[in-house]
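Read-outs: derived from the displayed coordinates by stated rules, not from any lab. This structure is a prediction, so every number in the text was calculated from the model and none was measured. Cβ atoms are built from the backbone, for glycine too; each structure is taken alone.
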Structure 1
Amino acid sequence: MNFISAQNLSIDFPIYGVNSRSLKKSVLQAITGGLIVGTTSDTVLIRALEDITFDFKEGDRVALLGHNGSGKSTLLRTIAGIYEPTRGSMSTDGVIVSLLDIFLGMDMEATGIENILMRGLLMGISQKRMKTMIDDIVEFSGIGDYIYLPMRTYSSGMALRLAFATSTSIDCDILLMDEWLTVGDLEFSEKANSRLNSQIDKTGIVVLATHDHELAKNTCNKAYNLEHGKLK
């Protein structure tokens, strides 16, 4: 049974080298999200998430709401395993696909095929399995023979279509999204929306960070509000 469980989870980020009064003041004024929990002569400690506990189970479609800097993206990255908890614990069961950065791991000097394989490895998929998906990915992206050329020869739209097609080609148990992905022109955007909706329908757990309350109502069966790193 797929699940995501957090128990008294906290994440702290130290900012080093804040060694002048004016610079420290500028850093503190720029922070709109996490709580400032400590300062020294050259360090500011930001608590991005504080004492968060939840249990998401199979069938849950969860919306994370909150202003910019409230901790939504940090929580998604912690679920994805990018950040380690400072205190408490995060545990998951199931294959996770993260759509937080669909270009992660892609290299503009590598060919489209090489980028498909590299992106697959970052998502935990073997090259052998990814090779069986290349034809479908190329067809969906519509980039044709450009798949054999370096990505630096692509237009920005072609690169985006390939990144999206690759990132959404994997069936998963847990899907993480930071806002709804809108990609390409009208025709491709409709294809992309259809694929995202299909993936959500067949995925065990979906966690979506969004500012769009209407999207949350239409897509999710649970909603949590984050305020300065605290879950409401």
Structure 2
Amino acid sequence: MYYVSNIGGKNPVEKDGNGFISKLSPEGKIIQLKWIEGLNAPKGMGIYNGFLFVTDIDKLIIIDISISEIEEEISFTGSKFLNDIAIGGDGVVYISDSQTSTFYKFLKGTFNPLVSDTSFEFPNGIIADGKNLVAGTGSFLIRIDPATGKWEKIIENTGGIDGLAKIKDGEYLISDWSGKIHVVYTSKEKELILDTTPIEGRNAADFYNSVGNKLLLVPTFYSNSVACYKLNL
């Protein structure tokens, strides 16, 4: 089962109630177009212990998958553009806020800023990587200590970062907002593996790296589709 977040309207920060979550089969068939609806502009998602966590502008939506219902909506006071989600093995939820240069930490109903820095430009993709977090901000990747919030640059000159996934130590997949997907390395220059910019509407949004199937699922911003690519890495 794949879950797809749909902003619904064209404005990613408009509270218009048009947002929804879809369910797709592994073959790409729509099981339920509007499985959860009435959201505003849902973006990042993560699953932990039977619950689907979804960012929605300035709220965290927690959905009970077993009964297909929203369990809780939590407002993040001071947030403006909650974006991607990473969930640690201990259930701590980490969230990027692209407009306030902040990464949040959430557990058991309580949220707090983990790290905020004016040098962060449009923080977005974030993943749990062992004991650390790795995140994209501006045109570089950073490593964050989730216990202290201390951070360091690990890869520079990446270009814009939306989707983010780890391939192995020192190698990461990133997507931008135009249609390009790169592999970036700590030891050498980035490598372009997909470019859909010549195709109208095929802007590459955040993606899902299905490691076991060697598939890369890429939602597109403007063509109402999810593309699927065989990933040979």
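Structure above, values below:
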read-out	value
Top of 1, 2 by mean count of other Cβ atoms within 10 Å over residues 159-166, largest first	1
At a computed 0 (helix-only ellipticity at 222 nm (-39500 (n - 2.57) for each DSSP H run of 4 or more, over all residues; to 500)), which of 1, 2	2
Origin of the derived value 29 (relative contact order in percent (Cα under 8 Å, 6 or more apart); candidates 1, 2)	1
Structure (1, 2) behind the derived value 16.6, 47 of Rg and Dmax of the Cα atoms in Å	2
For distance in nm of label points 7 Å out along Cα→Cβ at positions 119 and 167 computed as 2.7, the structure of 1, 2 it came from	2
Structure with the greatest value (metric distance in nm of label points 7 Å out along Cα→Cβ at positions 15 and 175, set 1, 2)	1
Distance in nm of label points 7 Å out along Cα→Cβ at positions 47 and 191 derived as 4.8 - corresponding label from 1, 2	1
